[in-house]
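A short reminder: the numbers here are calculations on the coordinates, not readings from a lab. Quantities reported herein were computed from a predicted structural model and do not represent experimental measurements. Cβ atoms are built from the backbone, for glycine too; each structure is taken alone.
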Structure P
Amino acid sequence: MPCGREPARELIGRLAAAFEELPDDLGPSAGDGPLGWPGYGDQLARAAASTGEHESVVCGIAEIGGVTTMVVAFEFGFLGGSLGTRTGTRIEQAFTHARERRLPVVSLVATGGSRMQEGTLALMQLPRIARQLTLTREAGLPHVAVLRDPTTGGGWATLGAGADVVLGLRGAQVGFAGSRVRPPGYSVTQQFAAGLVDQLLPPEELRDRLERWLRLLTTPTGGPAPVPSALGETTLPKTGWDAVVRARTLGRPRAKEYLASYFGWHEPINGDRSGGVDPGVLCGFGYRDGRTVAYAAQCGTATRPAGFRTAARLVRLADRLGIPVLTLVDTPGAANDAAAEKAGVGAAIADMFTAIAAARVPVTTLVIGEGGSGGALAFAAPDRMWVTPDGYFAVISPELATAILKRDPARARQTAEELRLRPQDLVELGVAQGIAQLGQSADQATAR
């Protein structure tokens with residue numbers, strides 16, 4: 001069986017410990033549909049007989065990993081999982097019921113798109129579904145989509161791409177245009193590379209990963225994210241140039257090490273949902289001491305526009321779900337090459353500044369390496385920022401500051417001193433709240 005095309009009820013049974021279908025108030029279809037399409041009634045009857053379903057979606061309440069969840073599962077065997085007017089009604093009912101019960105939603109998508117036999121009336125289900133996604137988002141409830149094979153047309157453009165977290169099954173065809181419109185179709189791997197899918201999964205891993213995501217997105221949280229302990233140097237730098245050299249040392253701990261130390265386990269999101277991925281920025285949600293914390297971490301490279309947009313997406317999602325955020329600052333600055341400018345690096349930085357400024361949840365920042373200018377500051381919470389002994393923060397690098405001031409390049413060390421960029425300088429200036437130390441508990445980060 002092609003990837004993800006198992007019958008809807010079999011898939012639900014594989015993922016859920018229990019399932020209760022929502023009442024089917026629509027009953028069997030009758031006649032040739034709203035357009036009187038010749039033979040459509042017979043097609044519906046054959047689809048019902050072969051699948052045991054009255055429509056292309058099965059909706060109900062499931063227990064997945066101990067989390068009560070609303071499930072919308074497409075039955076591809078019913079006219080290719082196509083979206084008709086009755087499909088839209090069922091999806092609307094499911095999302096409405098989820099909001100009434102305060103349940104997360106999981107959409108198990110496998111559809112060829114809108115149903116031709118119902119014409120424009122079928123197409124009009126898309127804004128109807130989009131309205132449900134909007135209302136559920138406004139209600140602060142998470143929505144996870146699983147892309148099965150195929151996920152095309154309006155199903156991809158609403159329930160798929162419009163979800164908070166998008167999980168794609170390897171081998172699935174995913175794209176707005178299906179293979180019969182534009183052969184050979186677009187793969188989920190390509191969508192992942194373009195930053196439109198958060199994770200690629202083999203079908204056998206779906207249950208475990210879905211359980212983890214539901215646990216992360218529904219675990220009650222409270223208070224700000226604790227400040228991580230420092231993992232590198234234990235003493236403070238003597239000079240500004242010492243601080244710069246430490247931060248640029250290749251062997252010092254980076255974002256991956258901090259995330260592994262801070263979380264029991266974590267799940268990443270991928271991409272800016274606009275066609276871009278920055279491998280130098282890690283974003284996602286992690287589980288720590290019985291609570292969920294969202295994270296956006298720079299990895300020591302110049303941050304590209306997609307990195308800022310992905311981080312802003314993460315902060316806004318966490319804010320909507322009431323999840324505190326941890327940011328790790330480590331970048332020489334924003335990418336400033338021609339490609340970055342063309343991709344809108346200035347607007348992307350502004351987007352990240354705005355996301356943090358607008359966040360209602362607390363944002364905690366730790367500078368773990370270089371804090372280069374606005375590219376670093378965009379990731380920082382100005383009122384909850386700490387720094388490690390091997391981090392620094394500056395308006396610009398000492399070398400570039402020296403050049404801008406038309407000084408001899410040999411004076412870069414002096415400029416570093418005058419910029420007052422050391423951890424202890426940042427605390428004294430009121431830029432940082434304190435210095436995180438090796439082996440301390442998160443609450444022991446202190447000012448020096």
Structure Q
Amino acid sequence: MDEPGSARELIDTLCSRFDEFRFPEVSDGTDGPLGWPGYDERRTQAREKTGESESVVCGVGTVGEHRAVLIVSEFGFLGGSIGADTGARIVGSFERARTLRVPVVSLVASGGSRLQEGICALRQLQEITRAAVLARRDGIPHVAVARHPTTGGMWASLTAGADLVLASPEATISFGGSRVRDPGETGLAFTAEGTFEAGQVDRVVPRSELPTVLTSLVHLLCLTLATQPAPAEVPEAPRTRELPDSGGAATQRARAADLPRASAYLDRYLQNRFELSGDRSGAIDPGMLCGIGERDGRAIAFAAQTGTATTPAGFRTATRLVGLAERLAIPVLTLVDTPGAANDAAAERAGIGPAIAGLFAAVAEATVPITTLVVGEGGSGGALALAAPERTWITVDGYFAVIAPEAATAILKRDPSEVDEIANRLRLRPQDLLELGFVRGIVGTP
């Protein structure tokens with residue numbers, strides 16, 4: 001497990017310069033608002049032990065070439081717990097970020113709300129969340145790092161509510177801390193790795209790699225603050241080919257093992273990128289790539305299918321991505337390549353219908369421009385949900401259909417030998433889709 005280290009040590013590894021914020025204390029009374037016996041003495045001991053006056057250190061730091069507001073927990077100060085003064089510092093830091101127009105990076109290691117301040121500490125979670133929401137409304141991006149441990153309200157508010165969430169390897173991450181949950185409840189679910197598998201964390205990052213990862217990520221997030229929401233350009237195809245001469249040929253091309261998939265397009269299209277992971281509801285779909293990348297000095301959000309049936313988690317992750325792009329006012333590129341939505345019992349139990357509906361709505365409601373390129377299979381509603389109305393293009397290797405030709409043949413109760421004929425009647429080839437007005441152009445012709 002990565003050792004958490006002190007707040008100052010962590011700041012020194014991340015920032016070439018750091019200017020700490022100074023906030024007036026808001027707490028009053030002997031032994032805090034509850035008059036908790038011995039509380040003043042505990043705080044004095046914590047100050048002497050850590051050299052800090054509270055459980056967070058806040059300021060503006062230079063990360064790589066860009067400035068960001070840092071909120072860094074000092075776990076040695078009463079377990080990084082949150083009291084009234086802590087809450088005021090965090091709220092004030094979000095307000096400074098709005099004024100400075102810079103991202104927020106919170107590095108959390110906390111046991112939650114401070115017991116000795118009772119409800120006065122607990123209500124700080126509402127104040128912190130409100131400050132984060134106001135910053136979000138102003139387009140200020142927020143990335144959180146869940147260190148060891150991140151539990152209780154600080155996981156459920158500041159950390160899990162961030163736009164992007166990183167985690168330290170083997171860190172304890174959970175709403176219920178080890179001392180308050182059933183002693184028998186242990187294991188992967190309460191760790192960084194478990195929360196990643198459950199779609200609640202975007203990436204697990206060793207501390208040795210954290211400076212590099214955050215430098216790159218802060219760079220991308222600063223680009224979002226400067227990017228104008230002009231439409232993303234249509235990607236070029238990795239290869240050129242003649243158009244298919246039949247519907248059957250079109251479907252075979254889109255399913256070919258050597259077909260360039262989404263990663264090949266993204267590698268050519270973006271200079272660098274950060275992929276987010278998970279639907280924040282308990283699952284990951286590795287067949288849906290979502291994230292933010294840089295193209296010629298602009299930030300571009302992307303959501304890309306990779307040739308597999310899209311699960312409810314995939315649709316929800318794409319919906320999350322479109323929502324993030326909307327908040328940050330950056331354009332979106334979507335790449336369509338799926339035989340369709342997953343239709344097994346597990347997908348139905350996980351809410352495949354509502355998940356697709358959510359993505360349809362997010363695309364329909366988006367005010368930022370969305371550009372779509374069909375790079376492989378365009379299988380029915382599972383593909384259409386990711387397609388931008390009136391801003392969709394297709395490659396020579398793609399097709400789009402109301403349903404796959406094999407399924408259409410079965411629905412029509414026709415012999416399987418008639419699949420190619422049905423494919424032709426569906427008019428699913430790129431040139432058919434252009435003539436029908438579904439796509440604006442074809443990419444990859446000689």
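Side notes on the structure shown:
- When distance in nm of label points 7 Å out along Cα→Cβ at positions 222 and 294 is computed for each of P, Q, the largest belongs to: P
- Distance in nm of label points 7 Å out along Cα→Cβ at positions 86 and 398 derived as 7.4 - corresponding label from P, Q: P
- Value 20.0, calculated as mean count of other Cβ atoms within 10 Å over residues 246-253, assigned to which of P, Q: Q
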